[in-house]
Structures are given as C-alpha cells and as structure tokens.
Structure I
C-alpha cells in the first residue's frame, strides 16, 4: 500500500512556508520550503504556494493522488466560505483569493482553510503541549503583527467566520492617538509587534526627547535601517529611547496576556513569532509579574507562559496537524 501524505501551508506577512509529510506526522519526515510573501498582486500568494508545492512533490517523487489534504493557514481576517483573506493589515490588498486558485491547480484534494494562529495552537497541541495543558491552551504570535489561537475546554475556538482570538487588535489603550494598520487606535499590535516597536521608536526619535546615541551608532546614523532587532540591541546596551520603547512593549504585552487569561482562563500561553528572537527581554518580566503580583493584570489564576520550541515552523506544523485532525475527526476541531 502506497504511503499517503499531508500538505501544510503557512502564509504570514513576511514568509510563506510550505511543507509535506507522511500522514503519521513524524517530525523527521517533514520536508518544507520557504519563500518571501509576494505582494505584487492579489494572486501572488496563491501562485507562490502552487509553485513551491509542485517543487516539493517533484523533489520527493510524490504524485498528487497520494495527497489526503492540504492545510492552508493564513494571517487573517479570513472569509472561510469564499476562501479569501480580507482586510489584512500587512498583506497589501483588501481581498486576497487563496482557496479557489489553489484548488484549480490541485483539484479533488480537500483544502482546509484556517487562521494561522488557530493553526499554530493546533501545532503546539499536537507536537509540543503537555497532556495537562491540552484542554485549555493558548498560542500567541508576536511578529509583524500579533495574533492568537485558543483551545478552550478541549475545543478549538473559531468564531462565526473563523476569526476568533484576533487579540492583536484588542484595544489596550483606547484613548491612544496611535493608529494601527487596521484603522483603529490603541491596538496591542501598535505597541508590541515588530512593526509597532519600530514605529514607536521612529516617532520618539522625531520628538527628540530621549538620547539615541547607541541606536544611531548601531545603524551608522541611518534611521531607515532601524528595525525591532536594532532597537532590542540598543536597549541591551543602555540606549534610553530604545529601552523606553521596549518597556512599553513589555507592559502592553503583559496587559494583553492578562486579558487573554481573563477571557479564556488558560493553563498555558505559548508564545512565538519573530519578536521572540529577543524573548529574554520580553518574557522574564512578564513571567515574574504573573508569579509575584498577577492581580494587577488578571483576575484569574495566572497561566504558565512558555516560549514555543517549534519556532518559525509552528504555523506550518499546525496546518499539517489540522489535516490529520480533520481526517481523524479529532474532538479538538469537532
């Protein structure tokens, strides 16, 4: 009997990841490729996905008839019925078709469409979480933007259109004059995402109230080269402006985690995303806060907070797990 395979796709604001694995989902069998997220047209992403997937099939000598399903995870918001992304703050177009263009290239293969963070929490659930965590589990990504996925009482929360747990657009400073890419003001994302950290630093530089000598030295006096990476680096060296921006990032992330725990009463919050490359400046003070004095930020008993070990592949792992859970009628997605 021929071995069957699962396809996983993870579409983010910066990268597209496509993977293929035998249906048993043993980690050593996962093969994947990565490409930058195309933003030239609304069809750039679906075109890239199909091209990468064809390359993987050819390189691994796998025929399409041995694919049992494609898990398609994407940054949202999503229209699950139409298979489209809409109103995304970071992908360049108001409407981005995904499911139909891919179905044309891979007909008769089931495609399961899901928000990337909802997928990611499935990846943590299948590949990483302890048994005691699995029924009440949260995953939060802090990267280009901020998003979340929740398993509550053993069930993945999706919402009416599959866009539940858009925590990055929760208002943590509703009277703020800082506008998010989504159009609202005071979102968690504008303070704590990579984009937000960079923008807050550039705004503070223009105000000229804090010393930025260390940050300017790191970027050779070219502020166009400033990203969150350089801001964290400068903060570690004592740059006053950078430290203020990072302190704000940590504060609003603590607020966000507290709200998540108030809403979902979770056992564990797993955290991932590009910003976690500097997790030692973000997570320890939050963990300390929830251990020593959680009531300031959450009324419920505080959760454990863990850095995911799955790194940048957490969404891809979740897309693979989604197909496995769908084919097995697993209770977590029932």
Structure II
C-alpha cells in the first residue's frame, strides 16, 4: 500500500496550538517507515490520523491514491499494534488472532487457516491454546503482530510496540520485527522515541519536532549529515564547536577554538559566516588520516562500556566527548593525539 499525507495539520484547541503542522510525505509500498521524535512532537497524533482514530484539522490522507480522510478505521485496510498489545484477556491466542477475520465475516475454515499462517510466521502456533496472561511480554508482542497479519492488512501501524519489553528482548525483537514486516511485504509505519530502534530498523525516518518534520531520509543520512542541531543532538551524542567558515572551497575549513577544522561540505554556508561544527564522538581517530587535523587532548574522565571507552577529554578550554575502541585502559591525565578528518565534521548553519 502506498501512503501519502498532504498538508496534514491537527489542532486540539486554541490553547494547545498545532499538534501536527502542515506535514506532507509519501511512503511507498513495502517500506518500513519510522516516525521518530521526543514526547509531544506529534508523531503519535500523525499515526492515529493514519489509522482513522483521529480526524485531521486540515489536509488529506491517501492510500494507493484513494482519499480515505473521511473513512472510518475499519474501512482503511490498516491494522494497529499498540504499546500495551491490547489482547483480549478472556480469549486464547487462537481466538485473539482469529478476531480480525471474524469481524470480516470470514468462514470458520478460512479464519482458522489465516490464524495458523500468522501464528506460524511469528513462531507461536504451539501456544495457540494459551491465554495472554500465560505468555511473556515477547510472546504477547508476537501474538499482537499475528493478529494484525491475520486481518489481511496491507498497512501495519505500530505505536511504540517494543517499549514494554526488557532491554535484551527488545534488542532481539528489533531484528525479528523487521524481518516479519519484510517477509509479509506490507507497508509499516512505526512510532518511537527510541533513536536506536529507528536507526537499526527503518528504511527511512521522519524525525519530528514541534509538529513538523525536522529531517526526512535514510537513518545513516540523518545520523551522519544532520540538517540542524536538533537532529544531531537527538540522534546520539555529538560535540558542537562554534566557529567561522574561512574557506568554502576545497579544502573547506572552519576557524574554531580547536584550530582550523576541515570539513567535506559547507552546507551552503558562505565564507566568513558563523557556523557550528558537529563531530560525533566516534569520529575522533587515534591515528593520522588524510587532511586530518591533529589535536592534543587530556583525558578528564573515562568510562568502560564493553565495546568502547567513553572519554571526556579537554583540549584547551573545550571539552570533547570521544569514543575509542577497546584496548588498554586510558588513565586520567593521559595526553592523547586525536585526529579529525573532513568526513567526520558536519557544518551546521547558525
């Protein structure tokens, strides 16, 4: 199912302002699309407008070119998986999964077949006779997905579906959920505030802020080339260093308290313009690289997290967050030579 949102706005009243502010986007069939952002940014409101649970104040919703803005939820061909799973506690797993086909008045044999196929997909067929309170959180999540798939939907809407799971299970379910959606060949719109979920699962991400889309694109594009400070700050850790663009031609350079930082692109900034350089902690190198700027930095804080050392280093008056691979334990007061290559510096216009 192809989804198109045209100039969608939603207001809850004069006092609250716009929850969604003139959002337009297109989601092609088969895409796993993420609506990401902090609480109150409008992502859940937008998902509920897609589901037909809320009516937009302005704009249109199109499914495969058909305007469904005024259609009720049951006529949209979508299925929703909620954060709380919303399974019927008095029904067995089999009965829960058969619920969608039953509401569509499917014959009993067809209902059983569709439920079995869906439960086989999520590897829950052997627990079909159990009730939800006899299942773990991960198993309930699989049943909720099976119920959505059995309904024959071409569009799956997911509202923070993994947030109630423990960290270990959430990690396993990310891969599993993405594979299920891709194997089913359906379009999925997934709401979350978890940056790691979005970066690791999505085909594309719309990062929202104050009812608008701050940036739309592939996860790697948003992380590596954020459009502004909000995007860079929301998607993981970053160092922000103020400066002035001293050269907008190759080699691009920014005059900063750390020296002249190189950059691969100047993002349309003009020579002499005030800019902010964004450097991810893992972009500091411990060995020379072409066109890289060497920096002397003193270790002020050190945290071991297994796959890396998280360092807080001081270079002059500037504090830098640095991630280095596992190795000998850095000592407080150690002086490191860090290198910053052009492709590790993103210029954000002020």
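None of the figures in this text is laboratory data; all of them are computed from the coordinates on show. Just so it is clear, the structure is predicted and the values come from calculations on it, not from any experiment. Cβ atoms are built from the backbone, for glycine too; each structure is taken alone.
Looking just at relative contact order in percent (Cα under 8 Å, 6 or more apart), which of the labels I, II belongs to the structure with the highest value?
By relative contact order in percent (Cα under 8 Å, 6 or more apart), the leading structure of I, II is I.
One of I, II was used to compute volume of the Cα convex hull per residue in Å³, for residues 60-243 alone, and the result was 189. Which label is that?
Only structure I yields this read-out.
Once distance in nm of label points 7 Å out along Cα→Cβ at positions 84 and 300 is calculated for every structure in I, II, which label goes with the largest value?
II
Out of I, II, choose the structure whose coordinates give mean count of other Cβ atoms within 10 Å over residues 220-227 equal to 18.1 when calculated.
Source structure for this number: II.
With mean projected area of the Cα convex hull in nm² computed per structure, which member of I, II shows the largest figure?
Max of mean projected area of the Cα convex hull in nm²: II.
For FRET efficiency 1/(1 + (r/R0)^6) of positions 12 and 172 (r between Cβ atoms, R0 = 30 Å, to 0.05), which structure out of I, II has the highest calculated value?
Top value of FRET efficiency 1/(1 + (r/R0)^6) of positions 12 and 172 (r between Cβ atoms, R0 = 30 Å, to 0.05), among I, II, belongs to structure I.
Given -11000 as the derived value for helix-only ellipticity at 222 nm (-39500 (n - 2.57) for each DSSP H run of 4 or more, over all residues; to 500), which of the supplied structures I, II does it correspond to?
Clearly, the read-out refers to I.
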